[in-house]
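The structures come next, written out as structure tokens.
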Structure 1
């Protein structure tokens, strides 16, 4: 019996085998030797999975492969065309049940390679599968209505606001009782993580439409969100999510303790050389003594203060700092750049260029590329002016990180639309063979004379 903890690995193998099988069948006949051998490989992959779970559902949603409500980001990035092909064919969920035979699997593949019109002629996927004797495999679409998507947006907004309130209570207690309590911050991590696992884009909208001020608690919360999004995509052990989250919330604990008057030092910041070592030692001792605090939090603060990665000029690659410290540093740097840009003319392209400039010196290139695969160059919640003059709100990251899914809010004269319309900015015009939409620049709400943001996002 394969350990339950390995099931995601076998799900990925299953999906990869399914891709090969579908591509093989599109080239060779169903009785060809290569087709039969590929089918045997796929069947073996399925057997491994169904030994662990008698019922397994794999979903293909919004350019992502999803299993157990968790996007498999690495796999999704490699299978963009396959996911798109399935979506265009009306396949968003595939359900496998124990007891299926190789003959059923062969029938399923025959249905999978049908053209959309052929599926319609057969009365839909259920009838097509049934006609070939397939009982233990199902094909369906994800039942997500517009209302349900709006519910997730409202949940994200509410969770974000509640998290800010909890962190303010944490700081008030810190000032009053002069000790660190991790109970509130831990709950914040749990609540934020639940939303990320459902829809990271909805939470990013709340983050980017929020006031981009210099409030330290707001910054800590943004870093938490960006850190957890990375941790989930890297498939960090689920048991470590709360520790990663706590460490990211507390990455500015030195600033918070100074604000609360708990620790003082001669330097203006703990990063300055003069007087910082004594302060650093005192802070680490305080963290270690804090009840129920994660050891990872103390380690991250130690590494931040010792190796000074938040300067972004230190050679992090030569230091053996842990993954949490690296993810938090990247999240912190990105948020600082966005916060600074919000006071000026927003320019996400320049932010992307500035961060990518650090590849190889401070951050490994694959880590940076993965980060922008997750948040996009124009992240959810950013306002875009199209070359037509229309204003659009980014609502979802696309495989093409420069061309997100957006909701067009105004016409070319900046008049608010009664009914906003969704647009895929990577869409190609069938007549001109060029992009149907192009981005002129990024903007922010305060540049506009009227409030155009839909109520569901506020």
Structure 2
């Protein structure tokens, strides 16, 4: 029993890893839009990754085993017969049994075909390379055996192989498009990361200023002011913005400036937002006064508190206040740069949402690209089969050596008929013996 388990172990573990990888790829293809993270209660914990497979992994494993036993193995044996009759079949059997023989002798390579984790609703997650290896090998053997048997059964000549080469080289050239697509996808992903890093830095920059303003409100005992109440409440929101990466910022980031000015609002109150902005503008004017130089020019003193916002955050003009847009605010030295940072965070969230959609599309393309590679491995097997067909001169053999695949099917069918007939004869013989013995048995008395 241990011998049987050791023999089949390398095949089962390889197919098990292949089933994991196939399930992970299918998980990405059929993945639905994830829920809004803000609507998920924190007590539920992480919902994106588990260490258990999807519900259909074992179904995929069963399908792979059934395919190998019912479809692939017969085709490989027929291919061996096409190459060198029964010697070819024996050679195929020995080659296929070699991993099991080595396993029973204790020579089992330590190869982990299973991914580290199974990710739910994951777009662009493809498992691991070792898990893809058995899938590619199955595709290669399928293409090789199918094309070789087809070439023998139909006696396909070089015309078919030349046409196959035309399609093969055309497909190889088209595959170069993947190279350009991968470069574009990588550029989009980097752009999303850079934009997210800017939004995090801007949130952290404004958070430091808000904390300083909150401390001053507490020291001056003016915490009842609208802007002071805002400064004490908005810090949690800015802290989340400063620590959230590109995967979720597009969902939790501010869609309008009121999301920051009223972080826990139950309704949009423009008057309250305007009051906060006026108080902060007044605070900046008092803390960082400007000296007029005439002709609309001003001079401000830069200090550890009063500074111009970094240029990478100065990309959007402030929103109108009292019907006016202070465009020169871009150059002002301020103690709290809410007029520039808040609109920037809103525009950054919108840009990240657009980039995230494109990144998700590119990631889903990786799942379909994986499927293309599997189909390509089948085509590669067919390409090898054409070379094998040239070696054994399929299409130029003597009449008695042609269509060996059909010959082995006839031999197999004939053998099965004889075996079934023999079994039926044996069953009938046993039945006759039972009837004969029962007829000689004495009848029981009354």
Checklist entry - The value 23 for relative contact order in percent (Cα under 8 Å, 6 or more apart) was derived from one model only; which of 1, 2 is it? => result 2
Checklist outcome for this item: Computing Rg and Dmax of the Cα atoms in Å, for residues 160-431 alone for each of 1, 2, the value 36.0, 123 comes from structure 2
Item to check | Among 1, 2, structure where helix-only ellipticity at 222 nm (-39500 (n - 2.57) for each DSSP H run of 4 or more, over all residues; to 500) as derived comes to -17000 | outcome: 1
Checklist entry - Between structures 1, 2, where is distance in nm of label points 7 Å out along Cα→Cβ at positions 184 and 208 highest? => result 2
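State the single structure among 1, 2 that was used to calculate distance in nm of label points 7 Å out along Cα→Cβ at positions 168 and 192, giving 3.8.
Values: 1: 1.7; 2: 3.8.
Only one of 1, 2 returns 3.8 for distance in nm of label points 7 Å out along Cα→Cβ at positions 168 and 192, namely 2.
The value 3.7 for distance in nm of label points 7 Å out along Cα→Cβ at positions 88 and 176 was derived from one model only; which of 1, 2 is it?
It was calculated from structure 2.
Here, each number is a calculation from the coordinates, and none is a lab measurement. The structure presented is a predicted model; accordingly, all values stated were derived computationally and were not measured. Cβ atoms are built from the backbone, for glycine too; each structure is taken alone.
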